[in-house]
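Student: Structures given as structure tokens follow.
The numbers here are math on the coordinates, done by the rules we state, and not lab data. Keep in mind that what you see is a predicted model, and the values were worked out from it rather than measured. Cβ atoms are built from the backbone, for glycine too; each structure is taken alone.
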Structure I
Amino acid sequence: MKNFIKEGCVVTLTAPYDVASGAGFLVGAIFAVASYAAVSGAAVEGCREGVFTLAKTSAQAWTQGQKIYWDDANKRCDSDSTVGMLIGTAHIAAANPSATGEVILNCCAPSTLEGPQAAIADIATADATDLASAEALANENKAKINAILAALRAAGIVAA
């Protein structure tokens, strides 16, 4: 086949910030572990699959097989899905407290969005004092609920 470029376990990426050897880093939707130290903007080889000991949120206990997310703001792994992108699963249990945990990298971007979601405005709480106002409020709330359902379907959380 003429279109094959190379195996994808180790790829060359641009370091988005200073990265230490063996530390995780995120470039767009690509999570990798640095093969060597690199300064921000430099080319760095990053491994996208395998089992690695990585920095974690110390105050968490992990169970084997638990989903693990990358907290790019704090440059560490976390079991809380709101901190960032899904990167893999816990290889073995990790204690609370502990500074590191073993993670099996998932190699690819998740097929559905995980982590922080776009904000959805609260449903209006205004009181309707007449029939026309009540109907307008009901229509507004119906539109907001439909938008929420559409977002859940798009994220794969609710079946279409």
Structure II
Amino acid sequence: MNVRSPKPSNPDGNAPFWETTPLADMTSSQWESLCDGCARCCLIKLEDEDTGEIETTNVVCHLLDQDACRCTDYANRTKRVPTCIKLTPGNVAAIKWMPTSCAYRRLAEGRELASWHPLVSGDPESVHAAGISVQGKVISEEGIPEEDLEDYLAIWEDGDE
């Protein structure tokens, strides 16, 4: 039997914002709070030129704080790392390499947040405790030649529920 804790509600007793507010209508604060801190979007990905298939490595962007699983220069990340993609309500559904566990993807697909998501669990460490984040599983891209990235391909479990 799968038993779940009751869903948290707003102080007024209503459903939480992520269940009632479309992604496009969320405030920037609401949008940013959806990030579960897994940092899987910071994993270096390789695209097969022939097939277009995307493979993921266990190498992360040099801007990632691997312990906190947060960008060290979030405000300037797309300027400092031109390949960094800014996730928006308008592009989230089209970015197929986002893990199925990603809150943005889950909501865009009409699914609920996972039980380990910090907004659901109330614990910002729950994403790490559930083994969903990259914490302790990755290395920085610094010092790794681009031609060697294929040596770091990894299979990431989605942690989807």
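Student: Quick check for you: by mean projected area of the Cα convex hull in nm², which of I, II is greatest?
Tutor: When mean projected area of the Cα convex hull in nm² is computed for each of I, II, structure I gives the biggest number.
Student: Out of I, II, which one gives 29 for relative contact order in percent (Cα under 8 Å, 6 or more apart) as computed from the coordinates?
Tutor: Source structure: II.
Student: Of the structures labelled I, II, which one yields 39 when percent of Cα pairs over 17 Å apart, for residues 102-141 alone is computed from its coordinates?
Tutor: II
Student: Next up: Of the structures I, II, report the one carrying the highest value of FRET efficiency 1/(1 + (r/R0)^6) of positions 14 and 62 (r between Cβ atoms, R0 = 35 Å, to 0.05).
Tutor: For this comparison of FRET efficiency 1/(1 + (r/R0)^6) of positions 14 and 62 (r between Cβ atoms, R0 = 35 Å, to 0.05), the top structure is I.
Student: Same structure again: For which of the structures I, II does the calculation of helix-only ellipticity at 222 nm (-39500 (n - 2.57) for each DSSP H run of 4 or more, over all residues; to 500) return -3000?
Tutor: The correct label is II.
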